[in-house]
Structure I
Amino acid sequence: MRGRIAVIVMAVLLALYLVLVGQRAVLFVATGEPVAIAIGVALIVLPIVGAWALYREIRFGAAAERLGRILESEGGLPTEEFPARPSGRLDRDAVDAAFPAFRAEVEGSPRDWRAWYRLGLAYDGAGDRRRARAAIREAISLER
């Protein structure tokens, strides 16, 4: 629940920032000066890109959370307990040792979204966020 509140707060703050930047962009364009118009156009494009990125991240998070709930209700989440460091992060060596089993599961059934989701969790535990997100994106697309 705490994570969801943080996402909502960040989304509201980003939306406020985008509105304020958009207002400044209009003021720049209204001056009529060529350099100011160029800055204004850039400031109009940036909020649009920011809003698109915010939408994509929220959509990704909601879809990943939904798949996690489905997998949890089916009892399909990994049950391995990995030791944690004092910081709370999982011990990378322990996760790396269990990783081949998750990879083999995906190779054995590449069209199973559950296997991809578990692989994403393993990547996340190993600290590889880029591959974790890619695996979970694959799980989302396969589930659809």
Structure II
Amino acid sequence: MHESNSSAAPERRIRVLIAKPGMDGHDRGAKVVARALRDAGMEVVYTGLRQTAEMIVNAAVQEDVDAIGVSVLSGAHMSYFRDIKRLLHERGADDILVFGGGIIPDQDLQTLADLGVGRVFTPGANTEDAADYLRTEVGRRWQQESSNS
């Protein structure tokens, strides 16, 4: 065990918003991911059910999150991701990583990537993979941020 230096800056924790847009009422997967990310040491905000893209982006900006995880099972993933990315851009919050999960067909993954959506976790994905992805990707963004300052 090492001694901590009380004058050292506190370690920055990744802040993630888990969002459940639309009328889909099934949020078990979103809650499992939220708990797993919290258990992995991240600060997690869960928006609850039936959120609009505007509500999600407003919450993300207010909570100063590093990433938004969007869980979609309804088939409306393309419009939700497109709207969230557009609204983030309009708010000057392009630096927030958007990633996803849910029932998303393989043929849509490249289009989502082209929109700027990060990794998409489909059913059966390991929650540790999601935590590792966020640590890596958000860490990379933090490094870019500090080298640009």
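Computing Kirkwood radius over Cα pairs in Å gives 15.8 for which of I, II? Here the read-out was taken from II.
Of the structures labelled I, II, which one yields 23 when relative contact order in percent (Cα under 8 Å, 6 or more apart) is computed from its coordinates? Checking each candidate, the match is II. For distance in nm of label points 7 Å out along Cα→Cβ at positions 110 and 126, the highest value in the series I, II is held by structure II. For the set I, II, ranking by FRET efficiency 1/(1 + (r/R0)^6) of positions 54 and 86 (r between Cβ atoms, R0 = 25 Å, to 0.05) places II highest. Quick one: Rg and Dmax of the Cα atoms in Å, for residues 14-93 alone came out at 22.0, 63 when computed from one of I, II, so which one is it? Of the structures listed, the value fits I. For which of I, II does distance in nm of label points 7 Å out along Cα→Cβ at positions 118 and 134, calculated from the coordinates, equal 2.1? This figure was derived from I. From which structure (I, II) was helix-only ellipticity at 222 nm (-39500 (n - 2.57) for each DSSP H run of 4 or more, over all residues; to 500) calculated, if the value obtained is -14000? Derived from II, not from the others.
All of the numbers you see were taken from the coordinates with simple rules; none came from a lab. Predicted model only: the values in this text are computed from it and were never measured. Cβ atoms are built from the backbone, for glycine too; each structure is taken alone.
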